[in-house]
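Participant: Before anything else, here is the set of structures, which you'll find just below.
Each reported figure results from applying straightforward, stated rules to the coordinates on display, with no laboratory input. Nothing here was measured: the structure is a model prediction, and the numbers come from that model. Cβ atoms are built from the backbone, for glycine too; each structure is taken alone.
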Structure P
């Protein structure tokens, strides 16, 4: 009962404060070759020293150099921090901050997926402050000037290039936490499908379902704000069509470009209304077991939709019409179920299972408590109590 009351108060406060928050300025370069346009934009802004944040795999594959070639050709002084791993930690933020300060970089260019971009966001704030970044957990607590951040996304998944939030793992407390604020939104981003062309099928599937989760959670959110439905609709419609295509044929350039934009639209949607119960549970799997975020979201999504289908029935029925799985004359409830079934079928088509392999029954109580507490700050159609989460965890356990 106390959690539900807290949820009501927190959401009410968020809605009240949203109108007082500073505006967010964001520029997007899209389409094949847009990474070159973004790099030229940085040059035109007069930057001379750039820190490129990435990970070792992308650096070894040459993707980092491909995304930043325009800077290199122009003789810009480039430093690298490529020690970012999936589910980045505060320790990685600190290491990146030290590299940035030692290099005297004026700006950060993040080239990677959500983990890279999220880590770079907190690095941009840490570089100009000696505060412990853990003190910024929550919304609007980064109040000082940050190092300018730009982003090139290499996955069609998190949409982090379009959001003002970052998810960081606190290994000391065995938790994933969110730091969010207007100053963390990248100043500009490039959505360049060429840099996503070589993604393995499993990563394509998991990151694509991550984007779908963003679109759906924004669409069924109880917060009527901005253009969240328009962006969510654009993302969901495209993902159902394009994701199976690129999973089956990675050389489908048109579908790859469509997915890149869909993930961006989904990011724009959650940037306005935040995420939901799927993330509240999936974040725990990342914190406890290192499960990749996209995969965790993909597995959890159908369970949460089943849990939410009563109060979210009308929105889910609309999504059934949107993706073409509703039948003429069906009731709203039947349409809602048809959409949930379509999500399950899409997971199966992408070879995504229904279980979280590392999940241990001994961890159910702690995970359920943490997920329910995280969900307090999300505008969800049905609030989860720990017992509700445990029921879903039971279904997800091998």
Structure Q
């Protein structure tokens, strides 16, 4: 267990229920920190782009003609129009749909219709796209709205030195699932870092874990955790092989890159768990799982996309997506599915917090991660 000893909630309940607080977080937290954007392989070709929302700030991430990653504010320099949505490939230029101002992939303004008569004397070199900052760590791509933001490696602090033996760049993606959770994003992260519920909510679904030996420690603003398997237990998954270089008795490493990206690893897979805040009481969680390449051969006949999904799953892609899901109509607490159990718990906490009688009691020695996480938020969004 960490040396952190605080065992009380330090964040007010309205931080989880108030739309005003949610808007403050978007402005004062998410617009001022490094945000996870995508995986490096999501932008393979020159012209590939991905739109990102960093708090209130819309950004464009793209790969330019020289194969470099660039980030820009998603706003036209003419009238401020949002230039792009979603993801795709731009070809050689970004063209605003409104008045057809166009920019090359380095962000320079290269085309203005009716330039001579409509904008006499216009100096196009003064109206390039506003730059944002982009950086990669492992195969993860991060963006920051401020082009002069502190370097990503400084933001990471000593987090990279506290990870397990996995090398996600050598693994392949086998599942990409997007969940809807009717709960505040902080409840979802706090569930992820709560070591107390492992004994109870997941006593079957994670029954191979020795929760009494769990340990967590801070890494700057971030969080790291490990819990071993019970003695004598080894991973022997016939679907996902043991990751190369990882012991078959490796338990589970869990990590949070503040504020809203979690990583999780076992002997057979490594995944990203990206919590997307949508409203005070609504989030999405994108879980992308990576494994050894031979896992693809073991799933030759599996569908690459599942079409008929329950309402809490928005999309499911990848040959191993089905193994991450429970598509039956069984109650989450009888599903023995970790994600369904957690979604049910998060939504129950959100619902309970609506009560005027709700107050948070003492925290266990297995929950000291929670006030640590909450204090990082309060540094940006004071109560």
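Participant: Taking 2.6 as the value of distance in nm of label points 7 Å out along Cα→Cβ at positions 159 and 247 derived from one of the structures shown (P, Q), identify that structure. List each step's numbers first, then the result.
Facilitator: Numbers: P: 1.9; Q: 2.6.
That value comes from structure Q.
Participant: A further question on this structure: Where does the value -17500 come from, among P, Q, when helix-only ellipticity at 222 nm (-39500 (n - 2.57) for each DSSP H run of 4 or more, over all residues; to 500) is the thing being computed?
Facilitator: P
Participant: Which of P, Q yields 21 for relative contact order in percent (Cα under 8 Å, 6 or more apart), as computed? Could the numbers behind the result be given before it?
Facilitator: Working: P: 16; Q: 21.
Answer for the origin of the read-out: Q.
Participant: Out of P, Q, which one gives 13.6 for mean count of other Cβ atoms within 10 Å over residues 79-86 as computed from the coordinates? Walk me through the numbers before you get to the answer.
Facilitator: Values: P: 18.8; Q: 13.6.
Derived from Q, not from the others.
Participant: For the read-out FRET efficiency 1/(1 + (r/R0)^6) of positions 95 and 175 (r between Cβ atoms, R0 = 25 Å, to 0.05), a value of 0.80 was computed from one structure; give its label from P, Q. Kindly include the intermediate steps, with their values, before the conclusion.
Facilitator: Working: P: 0.80; Q: 0.10.
For FRET efficiency 1/(1 + (r/R0)^6) of positions 95 and 175 (r between Cβ atoms, R0 = 25 Å, to 0.05), the value 0.80 is produced by structure P.
Participant: Tell me which structure, out of P, Q, gives -0.35, -0.99 once log10 I(q)/I(0) by the Debye sum over Cα atoms at q = 0.07, 0.12 Å⁻¹ is calculated. Spell out each step's value before the answer.
Facilitator: Working: P: -0.29, -0.89; Q: -0.35, -0.99.
Here the read-out was taken from Q.
Participant: If you don't mind, there's one more thing I want to ask. Taking mean count of other Cβ atoms within 10 Å over residues 119-126 as the quantity of interest, name the structure among P, Q where it is greatest. Show your work: numbers first, answer last.
Facilitator: Details: P: 29.0; Q: 10.0.
Max of mean count of other Cβ atoms within 10 Å over residues 119-126: P.
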